[in-house]
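Listed next: structures, encoded as structure tokens.
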Structure I
Amino acid sequence: MPLLLGIALVWYSLSQISISKLVQYFKDANYFWIVLGVSCGIMSHTSRAYRWLFMAEPLGYKPRFINSFMAVYSAYLINLTIPRAGEVARASILSNYEDVPFDRGFGTIVAERVADTIMLFIIIGVALILKFEFIYDYFMNKFNPTSLIVIVVAGLIVISGMYIFIKKSASKFALKVRNFIKGLIEGALSIFKMKKKWPFIFHTVFIWVMYVFMFYITTKALPELSDISLGAVLIGFILASFSIAATNGGIGSFPEAIVIAFLLFNMPEDPSRAFGWIMWSTQTLVIIILGGLSLIYLPIYNRKKARI
């Protein structure tokens with residue numbers, strides 16, 4: 001289903017801008033900024049691979065960084081084909097080549113995701129604070145005050161009802177949700193209990209700062225987006241981040257999410273869509289290259305290590 005949605009969005013996106021015009025944007029782009037943006041992405045993923053070593057140490061394992069790095073890029077590549085299968089593959093790779101039990105390895109990856117989710121919410125909070133007046137005015141213009149009040153109250157009622165149901169119900173679904181939430185909380189708290197929690201927190205912040213830099217720096221590749229505001233960058237980054245979960249690796253959804261965000265700030269539509277495709281294409285190409293090389297080199301590297 002995500003793949004079909006992605007294909008439909010690719011068709012829609014390319015129907016909104018001619019391929020010849022899109023190709024021209026690719027030709028005219030300043031590749032210095034694109035390469036710099038790609039470098040930020042690689043640094044972020046490298047930091048992610050190094051950060052995982054802090055998770056494995058309390059479990060009694062000392063995995064090699066190179067295997068962690070290749071596992072990260074292999075996971076990203078696999079996620080392009082089957083969403084969320086990459087995390088399972090990453091845990092399997094670490095189990096095969098570093099003897100980390102699958103359940104423990106997968107548990108550390110889930111804990112990492114908790115930390116990443118917290119960082120994404122922090123970025124959303126920063127965006128809301130910086131652009132509160134803009135966002136408030138936008139919704140006030142789109143909806144009348146009575147409608148907003150009804151929506152907020154209805155949302156609170158639904159959330160309260162779900163909370164009460166999950167807390168009181170003995171159904172299998174409620175138990176699964178409770179256990180899932182409990183696991184998320186325990187995973188988040190475990191971060192502060194680990195021996196090297198501050199290096200872990202530093203790398204977590206660094207990963208997401210590099211993500212935002214990657215996004216912002218790449219906008220410089222197109223002159224039409226040279227005066228883009230920080231608020232537009234943050235809102236675009238947030239919507240683009242969610243779009244990656246909507247389809248396989250954000251195919252189709254990534255450029256359109258950026259168009260939606262940038263149009264809110266009156267940025268030109270064609271350059272916004274072109275930027276989305278440039279950003280998605282270059283980052284995906286890096287994942288395909290490094291992820292493919294990682295899958296090929298993993299057994300070769302570990303066979304050599306086994307002989308030594």
Structure II
Amino acid sequence: MGTPEFAVPSLALLQESGYDIVGVITATDKRGGRGGKQLLQSAVKQYALEAGLPILQPKNLKSPDFQAELRALGADLQVVVAFRMLPRAVWDMPPLGTMNLHGSLLPQYRGAAPIHWAVINGETETGATTFLLKHEIDTGDMLLQDRLPIGPEETTGEVYERLRHLGARLVLRSVQQIESNDYTLIPQDATQATKAPKIHTETCEIDFDRTTEAVHNFIRGLSPFPVAWTTLDGKKLKIYRAQKEVSKHDHPPGSWHSDYKRSFKFATRDGFIHLLDLQLQGRKRMGVVDFLNGFKRD
């Protein structure tokens with residue numbers, strides 16, 4: 001059970017390892033593309049179609065018809081990677097239970113955006129956890145964990161790419177342990193739990209009246225999606241990548257400064273954020289030099 005690219009390596013590795021994938025459950029096709037006229041398939045569905053795997057795309061997970069179809073597949077174990085919250089009738093269905101992969105070192109960063117928040121908060125390490133589902137989200141007893149360092153300049157997109165492959169290997173090991181009945185469940189310590197709620201575009205506006213480190217982490221934590229932004233001459237300016245400079249100055253936070261050749265920066269509380277990769281409303285995404293070539297002619 002899964003939808004985005006994050007889930008594809010886990011599905012692919014299980015299939016390549018010889019497991020009988022009796023069905024793939026993923027999101028319904030969504031309209032998108034130019035004018036919203038195209039029906040877009042999830043990354044998981046695209047893989048399943050190429051692999052010739054049976055696919056279910058329920059609109060309602062509580063539907064008796066869907067649950068009957070799911071039960072008819074006769075799965076011994078369900079594996080969930082980046083899917084919706086399941087009703088008990090679904091996760092409690094298979095005899096071996098339902099296993100989930102989460103992109104954090106649980107109980108840290110429970111919720112919808114664990115990678116984003118780990119980077120935003122300046123963590124130097126994250127990881128993945130497999131656990132058996134129970135009713136409360138991301139609270140089930142843990143099977144395995146693996147750790148992954150976060151580089152000081154890495155974006156959420158870069159961590160995501162590495163973590164989805166690390167997670168796939170963790171899923172395979174977990175399935176192998178469940179298959180052989182050779183595993184120990186580890187309860188989560190709720191007192192150590194932190195939250196990673198869903199991030200909305202409207203909350204991605206940059207507050208430059210913060211430390212340079214905090215602003216830099218905010219930018220890389222929201223790249224490449226949903227993208228940190230500010231305004232420039234009344235237009236939204238998205239910032240995908242930036243470089244930090246901690247230095248004393250007397251400029252107001254949020255003021256911008258440029259040599260109109262190679263440097264375009266915003267003042268923070270204790271330094272500057274140098275823009276490297278950006279997109280002004282109505283223009284294409286580009287590097288700062290290309291941006292300034294056009295900007296100075298405006």
Structure III
Amino acid sequence: MRVMKKIPFTKMHGLGNDFIVLDRLSDALGIEVTEERARAWCDRRFGVGADQILVVGPSQADAIADAKMDIWNADGSTAEMCGNGIRAVALYLHDHAPAALRGRPSYRIETGAGVLEVFVEGRQVRVNMGAPRLLADSAEVLSTAHGQIRFWEVSMGNPHAVIFLEGSQSLDDLELEKLGPAIENHPRFPKRTNVEFVCASRAGEIDVRVWERGAGITAACGTGACASAVATLHAQLRGKGGSLRVKLPGGALRLDWDGKKTGPVWMTGPAVEVFRGELSDPSGSGDSRRA
């Protein structure tokens with residue numbers, strides 16, 4: 001009788017943006033994540049349920065990084081970077097890493113967007129997200145089946161289309177289920193894009209709703225909050241920079257940026273461990289490294 005392989009995992013979230021964290025720091029995982037496994041494990045009815053899977057492993061740049069974070073979306077695709085995810089990974093390292101890494105006040109984590117420095121301050125985590133890239137100095141226009149949409153194209157190591165609501169438009173009335181996928185998969189974005197809708201609520205504060213590439217509607221998106229803050233500060237203050245409280249359905253993040261093209265965006269927010277358990281390999285394979 002074949003024994004189905006069990007894979008230990010930790011369920012974590014950052015403002016409700018939730019993750020299955022897999023640990024391969026000591027190569028104990030013994031399994032490779034695939035599109036099939038990612039979709040099965042992230043399924044909210046038949047799996048654990050998550051927006052993304054985060055694989056924490058040894059860095060290939062071990063001279064300058066303590067660990068590496070690989071990201072799998074709920075649809076089985078991969079992503080370069082996840083802002084809420086890197087906070088979760090830093091907290092995981094702080095609490096559960098091998099003794100040589102555990103309990104440190106800061107970590108350098110390798111991602112698809114480069115090596116980022118992360119500081120654990122209690123249950124709050126502060127991240128140097130690196131310098132943003134505004135791919136145009138003004139808003140661009142996107143033609144969709146839902147009309148002309150003005151957007152700011154921002155990269156935080158992954159792509160974002162930031163859209164400011166105008167006039168009487170309200171985030172509560174937004175048809176995110178229709179607009180999100182239409183923009184994510186628009187031919188203008190050959191690698192697809194994350195989509196943020198932004199409304200200024202009061203001085204120093206913005207409200208944001210997110211459609212994440214590969215995950216759909218999520219309670220929060222760290223890189224999306226960064227991109228929204230950068231676009232807001234650039235459009236409103238013309239490069240003067242500043243601090244913003246970014247409110248998302250799952251909670252709020254603090255974003256700081258000096259407005260300079262080479263200046264890093266600093267993101268501060270919580271990370272939470274929810275529970276630990278074991279996954280079954282949905283392929284039913286014993287030695288699934290060959291899959």
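Identify the structure, out of I, II, III, from whose coordinates helix-only ellipticity at 222 nm (-39500 (n - 2.57) for each DSSP H run of 4 or more, over all residues; to 500) was calculated to give -29000.
I
Starting from the value 22.1, 69: which structure in I, II, III was Rg and Dmax of the Cα atoms in Å calculated from?
Of the options listed, only II reproduces it.
Can you tell which of I, II, III yields 19, 11, 10 when semi-axes √(5λ) of the Cα gyration tensor in Å, for residues 215-270 alone is derived from it?
Derived from I, not from the others.
Out of I, II, III, which one gives 33 for relative contact order in percent (Cα under 8 Å, 6 or more apart) as computed from the coordinates?
So the calculation was done on I.
Here, each number is a calculation from the coordinates, and none is a lab measurement. What you are looking at is a predicted structure, and each value in this text was computed from that prediction instead of being measured.
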